[in-house]
Structure P
């Protein structure tokens, strides 16, 4: 579902035997819109994901030349795993919560289009409205739409809603971690 929302192209998947920490988990290889590799690590068991899993996944990402990785697990992510993922600046590892909807939320009529603004677009919006990012209305990083589009705290997102009076209304939100 995330592959569809983020417009990645899935290449292949396999059940891992190596490294030992990731044995039995499924690895999905995909490419983003720029052709760069993205790896998905999926755990179908309720195994908690810890720092040893993050480090093994990071090594696998580096070996595959991927700078983006997404972990989807039925178990919980430990605090140490989240810290380990943030500590590494050479790769970006996202954790998808087990409560995340298993369907494309953007196909629902009540969920408007969301997209992350590029740094140049964000700067233009801030200059246009003469505000600092934190002065924009906030949206939590844990919001399902924010997770689905891959926004991080500090990003500015654009939301386009259909309006019976205006035709289309555009809103901007500042992503925060609360």
Structure Q
């Protein structure tokens, strides 16, 4: 059997949630990583400014997670949104717009280590974590939001798909462009 790579091992991760039990669960699940926690916006913002993390996991409600997302992205920290109360198409789209690499419902907390390992692996390989998310949790979103949930915001999702495909095509071309490859 092939041994799978752990993209979480030894990583420095900031987890932000206003619920202590969620933070404890994240710490337990991600035991191969170093977890720093915050329970409010001010503490989290200070930590984002003071430290370099390999990953941030942000709740949306109760900690001003979308503002923290902007701050973490501006520091180059790959960021995953983990939420229960804000699971809706609008915050999903806002998370994409603001630069999150994924958006997970808290219902998936039991699989957090596997999901994050796959998402972080895709991110580190230059692949699209969002495609991975929709491949893994697409049925969850359809069940939660309704089967035609993307139709309401078809323009956004068409642009998202086109941008994803264009970005992927550019990445593939750049991999074989000697002018670029030879510089690294």
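Bear in mind these aren't lab numbers, they're just calculated from the coordinates by the rules spelled out. From a predicted model like this one, the values you see are computed outputs, not experimental measurements. Cβ atoms are built from the backbone, for glycine too; each structure is taken alone.
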Value 18.6, calculated as mean count of other Cβ atoms within 10 Å over residues 102-109, assigned to which of P, Q: Q
Ranking P, Q by FRET efficiency 1/(1 + (r/R0)^6) of positions 78 and 118 (r between Cβ atoms, R0 = 25 Å, to 0.05), the structure that comes out highest: Q
Label whose coordinates, when Rg/Rh (Cα atoms, Kirkwood Rh), for residues 46-149 alone is calculated, return 1.03 (choices P, Q): P
Origin of the derived value 1.00 (Cα Rg over 2.2 N^0.38 Å, for residues 38-85 alone; candidates P, Q): Q
Computed 3.4 for distance in nm of label points 7 Å out along Cα→Cβ at positions 94 and 126 - originating structure among P, Q: Q
Among P, Q, structure where helix-only ellipticity at 222 nm (-39500 (n - 2.57) for each DSSP H run of 4 or more, over all residues; to 500) as derived comes to -16000: Q
Mean projected area of the Cα convex hull in nm² - highest-scoring structure of P, Q: Q
